[in-house]
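What follows is a set of structures for review.
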Structure P
Amino acid sequence: MSKIVCLIGFGGNLPSDDGGPEDTLIAAVRRLQVRGGMSVKALALSRLYRSPAYPPSDQPDYVNAVLKIETVLSPEETLALLLAVEDDFGRKRNKRWDARPIDLDLLDYGGRVLPDVAAWQAYAARRGVPDREAELVLPHPRAHRRDFVLMPVLDVAPDWHHPVFKTSITALIAALAPPRLAQPEAQPPAEFTALQTRLARV
């Protein structure tokens, strides 16, 4: 099977057994590589971003990043891998918008559109979301509206274009309604910076 480049969104705002949200995110990036084995190769890791919870609430701020990978897994197998990593860190899906230790989203899979353009547009237009274990929607149907997704995508895939809109990542960011709330961490953990640097050398 040919190798496909994917974009994986990482986020969280609760501690886990590995520490605070930043520590959990670092551990989740590593766990993804371990669980994926030879089927997954990490290519680049964005900066670490912090943003208030969405929708607005009294939850702690989220930390977010995007990992660019290369994989021979199918879209369904890639999603199953992400769900398994979430389970490893105790992710519970009690209700939408709950605080969580980690959230992994398959943002883009080689530019694939699933189930098809019409179905994607229907998902993107409504507030409801599909059962992610029952039907895979690609690209992520709300990523184009989220600064905490688009800004880290720009870090690792500056030439990326939205597969449905055919719009560049820079144009998507420019079209976001102000204010942009996601901000890069001024002093990310040294372990995170070391992981970024290591991937940049691969």
Structure Q
Amino acid sequence: MSRVRVHNFSISLDGFATGEPQSLEAPFGHAGQRLHEWMIRTRFWSEQGSDGLDNAFAQQHSQGIGAEIMGANKFGPPGWHEDPEWRGWWGPNPPFHTPVFVLTHHVRPPLEMEGGNVFHFVDASPDEALAMASEAAGDLDVRIGGGATILREFLAAGLVDYMHLVQVPILLGRGVRLWDGLEGLEDGYRVEFVSSPSGVTHITFDRQV
């Protein structure tokens, strides 16, 4: 049975998944790349990267995934929908290699790119988006790619089966928080914490059957 998964989703000690303001020049606002430095240093990211615990978690990102769902702010900076030439942050061959469903109020025709990447722009609820992504994924799993607002909506709707968070030891103070309105979420999951020598903490939420 296919599952809905989250991988490599980084948050600060105070629960922010991105800083502010987000822009073309600063996709994560004042946070810069500080939330993702742990992953950039792994072999998953670069052949010159390190092996070890962080890499072992990071590489699970793409295993068994047949489709991704992401929010509009992950696909582009504020206002990207006004630029018909905008094709995402990732160049001609994005790293997903699956159908990707972008949740947006500004629907446009599907965008086909190299490597099996097809972006579908849909105005849909979490349940509706998951139904579309699940059909596209077939027997494989669906990944919720973020950002924090979209992930929070899927968590609130009870649609996430497995979630891997990475708590980074920084304080951002402002931005977009993940946990707002999710009181008691942990009750439905088996939660495990693993500290890494890099200083981050890997937190997994695995739904209780």
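Values in this text are rule-based calculations from the coordinates and carry no lab data. What you see is a predicted model; the values in this text were computed from it and never measured. Cβ atoms are built from the backbone, for glycine too; each structure is taken alone.
Upon calculation of distance in nm of label points 7 Å out along Cα→Cβ at positions 118 and 190 from the atomic coordinates, which of the structures P, Q produces 3.6? The read-out comes from structure Q.
Upon calculation of distance in nm of label points 7 Å out along Cα→Cβ at positions 54 and 150 from the atomic coordinates, which of the structures P, Q produces 2.5? That value comes from structure Q. Given a computed value of 19.6 for mean count of other Cβ atoms within 10 Å over residues 46-53, which structure among P, Q does it belong to? It was calculated from structure P. Of the structures labelled P, Q, which one yields -10000 when helix-only ellipticity at 222 nm (-39500 (n - 2.57) for each DSSP H run of 4 or more, over all residues; to 500) is computed from its coordinates? This figure was derived from P.
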